[in-house]
Structure 1
Amino acid sequence: MKKLVCSIFLIPMAFLLLSSCGGNVKTAGQTSDADTLKPFKLGVGVNVSHWLSQSEQRGEARAQLITKKDFDSIAAMGFDHVRLPIDEEQMYDEALNREEDAFKLLHNALEWALEDGLNVIVDLHIVRSHHFNNENENANTLFQDSVAQNRLVAIWMDLQKDLKSYPNDRVAYEILNEAVAPHHEDWNLLLNKVVMNIRKEEPTRTLLIGSNLWQTVQTFDSLRVPANDKNLILSFHFYSPDMITHYRAPWTSMKDYDGPVTYPGRPIVDTTTVYKKYPKLASALRERNVEWNKNKMEQDMQPAIAKAKSLGLQLYCGEFGAYPKYIDKELRMRWYKDMISIFRENNIANAHWCYKGDFPVVDANGSANELPAMLTAK
């Protein structure tokens, strides 16, 4: 949710592939031949965000931000997996040398999760050449620069040196969070290139892929899924309607709207008064003020549901949630109830955004708020 300044360091591909040293993986993460036969399963999880991603914390402050007790707590709340976002700038310097402290924390997280019975999705969230929330479209060079694309491949080749030693049925990889390419095929070409390179070493590792433009359901028809690959999970993100899920969120274009909203129904009831009071936002408010309810949200998800069904692949909502700071709690809970119902009725695995941070499932003291029991109820 935070914004970073994106840049790319231009260096030859041969150097990229040789510059990183491999790390040691603990014995508990070793695989056996039997692991390749077990499916990677997802139910209800949570994103462990703002730690190895979207955070300025380093050193001991970062190490103490998430510890084993957090993974113990996540498991105790009833979640069965974590999605673990990591950023290039935390894991590597600009010459693609490893930041060993960050790799140690990554391995700690994997070991803690496995010990607690949690599966893990390692999600490459932000790279120097691509940030999903970059307001300057020219700063995202990934889809115009072949060196940046080779660098993305090189990052996965290096991560794979360590991650491939973890069991196939416990650890999966997400290629890139919320791709924002100028054209859908730009993302398709790069996605398939990265998958092809990972498959050279790991033909059965589960990989998560999503569509262009923030993994929205509206672009799923344009996602070109690697052919004849059943070790894939299709992933989408869902934050609609944003007038409810991001009400007064300070990083959004609608942050200045502090008038009344409701759900289900049209978010704004008294449109005449509201549009006069917020003339600069009136156009955006009109566009967003359509009927929202469970049926509408489920219908919006149909492109993703249909694609997964047609390919015989699992469908996963890797991010959803509602910013809790300003919105009425009862209204917010009505939205969550509908989302959870849609997931269960359509067999959609999911991970709430997030554990700690802007959409937390814990209170300031670390104890579970009302969400975990609601999200994980059988």
Structure 2
Amino acid sequence: MDKIIGLITANYSAKHPSDLTLNRPVASLPYGGRYRLVDFALSNMVNCGIRTVGIVMPSNYRSLIDHIGSGKDWMLDRKNGGLFVLPGSAFGTSRAGARFLIRDLVCNKLFLDRSSADYVICSASNIVFNMDFNELVRSHKEMGADITILTTHATCNEEDVIGINLGDDGRVQGIHHGVSFGDTSFMDAFIINRSILQTLLDWYASVDHLDLFEAMENDFDRIKVCTYNFTGYSAALFNVEYYFHRSMELLKADVMEQLFPPDRPVLTKAHDTPPVMYKRGCYVRNAIVSAGSVIYGAISNSILGRNVIVEPGATISNAIVYQNCVIKSGARVENAVVDRNNIISAGTELRGTPESILIQRKGNN
């Protein structure tokens, strides 16, 4: 992997904003209690041997910087290569869902020019999956492609996922927005020859407000774009409902096995936190509870972040609770996402429905 560099784009906003993305980029959204979405993109790269990774930052980068730091937890604090924090272009944030804005890539063309790598693997952070990128590289070389797009088959109708139009020869002929069950869908990750990417940025400099693949719409006959189909588990997270229900799928053993295989660990920021303390009389069923939490009450079908305190008589059901929250005695949380630093007062009920998830925005504690 010495001849491959990684590039992760984070300078885009949620197309369907919510209180969860009010003050944080999509890439730093918590997932599974102890992870952030960016962890999966970073881990996919470093697990296959990539040791030079650039991350294009959004304007609201504070939480993302706080999480990734110098890249130490991903073995990217290195003298040669390592983690590069790249600026997102001014006025470059896409609010239309584009993940690979040309102006962001042009803004960081020096990162590409200074590299001697033959290939660049680009990824966004809004689709969660765990795969060996060596398979993508191998397919790209065998087909002699200029670009190889990572795809999967859509498991439901999703209006925010990009669909891929394939020709009879298997090459990509175009893209479209929105997919139906069974369609070939883009997983917001691809490998491209570095020289080709540099050429494309020169071609499309005048339309830098577009996504790279939107700008290529009339040039698929000039560029050999192929696909590699990923058959493992993936979760596209584009709105609160998708985010919540796909997070809840982590409570299924088969999903956990696919997302967290022992040979490809998902790396994240290390915290010096004691293990969970389950107090006498507590009740916990089918839940993910992160380190540092203290449980007196009842939890079922839920995911808790670090340092959550559930007092006696409190109940949490079918909910996600971020780190540093306190659920006071008698409080009830159901079908909800509670952002970090919240204290839910005694006797309070936070209750949404499976179709309309309640969001408790970040506290000030």
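Listing for the model above:
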| item | result |
| --- | --- |
| Per distance in nm of label points 7 Å out along Cα→Cβ at positions 44 and 156, the highest-valued of structures 1, 2 | 1 |
| Source structure (of 1, 2) for helix-only ellipticity at 222 nm (-39500 (n - 2.57) for each DSSP H run of 4 or more, over all residues; to 500), computed value -10500 | 1 |
| Structures 1, 2, by distance in nm of label points 7 Å out along Cα→Cβ at positions 60 and 292: label with the highest value | 1 |
| For 37, 12, 10 (semi-axes √(5λ) of the Cα gyration tensor in Å, for residues 204-275 alone, calculated) the corresponding structure among 1, 2 | 1 |
| Structure (1, 2) behind the derived value 0.96 of Rg/Rh (Cα atoms, Kirkwood Rh) | 1 |
| Structures 1, 2, by relative contact order in percent (Cα under 8 Å, 6 or more apart): label with the highest value | 1 |
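Since every read-out is calculated from the coordinates, none of them should be taken as a lab result. Predicted model only: the values in this text are computed from it and were never measured. Cβ atoms are built from the backbone, for glycine too; each structure is taken alone.
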